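Listed below are the structures to be examined.
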Structure P
Amino acid sequence: MNLDAAAGATRKVAWRIVPFLCLLYVFNILDRANVGFARLGMTRDLGLADAVIDWGYGLFYVGYLVFEVPSNLLLRKFGARVWISRIMVTWGLVSMLTLAVAGPVSYYWARVLLGIAEAGFFPGIIFYLTAWFPPARRARVVAWFMLAIPVANIFGNPVSGLIMDTFGGTGGLAGWQWLFLLEGLPSVVLGILVLFVLPDRPRDATWLNDDEKTALESQIDAEGDQRRAAGGTDKLTALADPRVWLLVALYFSVAVGTNATGAHLPKLVKGHFEPMLQEQAVAAGRDKDQILWQVGLLSALPHLASVVAMVVTSWLSDRWRSRSLLVAAALLAAGVGWAVAWQAENPWAALAGLCLAQAGMMAVLPVFWALPPLFLGGAAAAAGIALINSVANIGGIFAPRIIGALGVGPMVAFMAWGVMMALLARVLVENRRDRAGDKDQTHA
């Protein structure tokens with residue numbers, strides 16, 4: 001294997017496809033979560049209660065759960081380029097048509113259909129990246145891709161507010177209707193561009209020379225041999241593999257935590273800072289209720305912290321080649337952060353806790369998704385990755401209601417559960433893979 005050619009090819013691939021994939025994921029997050037901002041108009045114009053909006057937020061995961069595994073298997077059959085394009089165009093259209101909802105029933109159906117349309121996108125991208133990047137680079141690449149989550153959260157709310165303020169009433173449509181229309185349209189356009197930008201595999205990339213294609217595919221094929229030694233490539237075997245279900249149990253803790261902050265972070269920040277911000281507003285001669293822009297800025301800080309955490313943790317993960325222990329450490333930090341946010345009376349201490357909690361949970365994501373390819377390949381990887389993402393995200397159905405009913409205290413217990421599962425994964429996933437690889441090399 002030509003290592004120099006493989007390294008050069010990896011750099012080219014990183015610059016060619018990862019920024020584009022990140023852009024796709026930004027709009028994925030926006031179209032999934034913009035209902036949280038649209039609620040400001042929907043509750044007024046349609047008379048929908050906040051509880052209805054919350055349940056619709058969770059119902060998204062019903063369609064997502066049912067269709068995730070079939071969608072990822074179809075991706076493998078039709079090719080990533082065609083299937084990711086289909087997913088994006090479909091979810092963009094569904095998101096745009098959400099402007100037509102008129103009550104709870106149509107709203108619920110719109111959210112379920114959005115989950116069905118989007119099913120397979122995230123695990124499909126993770127599976128796609130396994131065809132391009134060797135294990136030594138994978139966590140960092142996934143980290144750069146998943147930076148789309150905090151980026152979408154940092155910039156999404158200001159953009160959504162600008163759309164609603166600027167276009168409300170134009171053409172007879174309310175601001176929230178323009179929000180769905182204008183944020184869904186780019187997904188359709190980008191979905192069409194996927195057909196022209198993303199090659200299915202290295203051999204299809206016209207911007208790689210023959211030596212780079214051969215070296216890169218040889219590297220990926222070598223990893224496939226290790227997967228076969230450690231697990232398998234059959235999709236039915238993957239669905240029954242206890243290691244897959246262990247990773248489901250581990251990722252469940254992250255899914256609960258991140259969906260809880262996604263639904264409640266601005267509310268939590270406002271709850272801690274509202275008296276202080278209102279006092280400052282009165283002292284400055286402003287209306288005491290004009291504090292939401294400050295709440296928005298403060299709410300961006302946990303997401304900014306998560307950007308740093310994701311980059312640093314993924315770099316350490318690829319350097320040390322120790323995934324599970326870093327996941328355990330990140331979840332431990334998140335648990336400490338939740339505990340501080342739970343007990344702190346000082347608003348700045350509570351915000352520091354929320355920053356640590358969000359940073360810890362988000363740092364898990366790129367490192368965690370380097371674990372399934374250690375023992376899954378081919379159809380097994382497509383099915384297993386989709387199964388992990390879909391079943392674990394059941395937590396997204398009820399996570400918003402946990403904080404709403406019980407506060408942030410239960411999040412500490414979910415993080416502790418994740419730490420235990422990560423330590424168990426160290427024994428059953430990484431150590432078993434290492435032993436299988438050593439045995440394979442010995443027999444070779």
Structure Q
Amino acid sequence: MSAAPRPSRMEREAAGKARRSDVPRSAPADWRPAAHRDPFVPLDAVSEGRLPNLLALRAQRMSASPFAFYRGGAALMASDLATLPVSGLEVQCCGDAHIFNFGGFATPERRVIFDINDFDETLRGPWEWDVLRLAASVVLGGRERKFAKKLVRSAVLGTVQYYRLQMQQYALLGPLDLWYERFDEARLLAAAPMTADRQPGGALAKLTTGAGWDRRFIDNPPTIFHAKAADDVDLPAIFASYPETLSPALRELFGRYTLVDSALKVVGVGSVGTRCGIGLFTDGDDHWLLLQIKESQRSALERYLARSVYENQGQRCVQGQRLMQFASDIFLGWSSQNGHDYYVRQFRDMKTGVDLAALTKQPYLAYVEYCARALAMGHARSGDAAAIAGYLGKKDTFDKAVLAFAERYADLTESDHALFVEREKLQAAVKAPS
């Protein structure tokens with residue numbers, strides 16, 4: 001039996017527009033935190049199963065600022081967003097779409113593109129959740145830079161407007177044209193300063209010592225150290241099994257390298273405490289390959305949405321990434337070991353990221369709009385751009401509602417951060433020797 005024909009773009013736009021009667025575009029402005037809300041419940045739940053010796057470092061990093069706390073609080077925001085009415089139009093969500101989770105990286109053709117670069121929480125769900133998380137991060141990022149309130153508001157409105165306008169443009173593209181759509185980083189680099197790690201030997205020189213088969217990672221605990229039995233992770237075993245998830249051609253390529261050393265390496269804020277590591281490979285002729293392993297727990301969104309179709313959480317991350325990105329790392333794959341799931345990718349493959357401290361007013365406005373475009377492209381690739389465009393419409397109703405939400409949520413994050421810091425101080429005082 002042949003599949004039913006897909007409705008036309010105009011029909012899908014009309015269907016999206018009709019959803020406004022059930023959930024008005026102004027809905028985000030009406031959001032309020034739930035009564036008796038306890039921010040520590042979802043935050044503490046995330047710590048379950050993580051390496052105990054790294055939890056203090058995670059708390060330290062989250063305590064640094066309200067924005068750092070926000071970066072580590074995807075689970076907390078998911079619990080809050082779950083109380084918000086949404087349009088019912090679903091996409092592949094990034095799940096953690098704050099402004100630090102976008103950046104440049106190399107395509108298989110060795111061109112640098114700008115896109116979403118973190119998929120630890122990816123899951124199919126409401127497109128609004130990603131937009132709201134991005135918008136709130138724009139407010140917190142602007143406040144951290146001490147930008148004027150008027151500028152921060154312009155940044156949020158520009159972000160949501162850009163998302164809305166891009167979705168309208170993507171709605172006009174055919175499926176194949178949309179799949180080929182790409183975002184070149186060159187214009188962004190001209191508009192906003194980005195940190196760069198483009199030297200092939202940069203990470204190798206920084207993280208390792210020795211030469212040839214004797215090259216090893218340099219221990220620098222607690223951020224990088226060779227694993228012990230108590231860490232409950234066998235990095236060589238993961239690297240040995242993961243090639244089964246690569247294509248035959250890439251297995252042939254990977255097979256030309258031999259693992260020389262591996263170590264646990266802490267990354268990010270929200271990921272601290274999960275089992276993350278790096279592997280050092282050589283072909284024997286001083287050609288090196290660095291791969292990264294990241295433990296994949298269940299998405300923070302899954303408590304409130306349908307369960308992932310992938311039982312292996314590393315596979316969930318990889319498939320979500322492939323769906324949302326224009327191009328993905330050729331070495332992306334997944335594995336599992338001792339009851340933990342992982343995904344594997346190249347480590348810092350021509351990676352660039354935003355240098356928030358160096359962003360002045362106009363570059364900040366440009367950068368957040370580029371994030372909005374990348375997010376819109378990921379959503380259009382995985383969802384129905386025409387239906388979302390129909391719901392959003394041409395007016396700025398949704399833009400203003402998101403601004404109201406983002407400012408309120410940033411205020412709440414600052415309050416949560418203060419509570420978190422106070423709790424950490426109290427716990428440290430209790431643990432201190434008398």
## Note on the structure
Taking distance in nm of label points 7 Å out along Cα→Cβ at positions 330 and 346 for each of P, Q, the highest value is that of structure P
### Summary
For mean count of other Cβ atoms within 10 Å over residues 90-97, structure among P, Q ranking highest is Q
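Of the structures labelled P, Q, one was used to calculate relative contact order in percent (Cα under 8 Å, 6 or more apart), giving 30. Name it.
That value comes from structure Q.
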### Query
Which of P, Q yields -13500 for helix-only ellipticity at 222 nm (-39500 (n - 2.57) for each DSSP H run of 4 or more, over all residues; to 500), as computed?
Q
### Query
Ranked by distance in nm of label points 7 Å out along Cα→Cβ at positions 218 and 370, which of P, Q sits at the highest value?
Q
### Query
A value of 0.50 was derived for FRET efficiency 1/(1 + (r/R0)^6) of positions 26 and 242 (r between Cβ atoms, R0 = 35 Å, to 0.05); which structure in P, Q was it taken from?
P
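Every read-out reported here was derived from the displayed coordinates using simple, explicitly stated rules and does not represent laboratory data. Given the structure is predicted, the values throughout are model-derived calculations rather than measurements. Cβ atoms are built from the backbone, for glycine too; each structure is taken alone.
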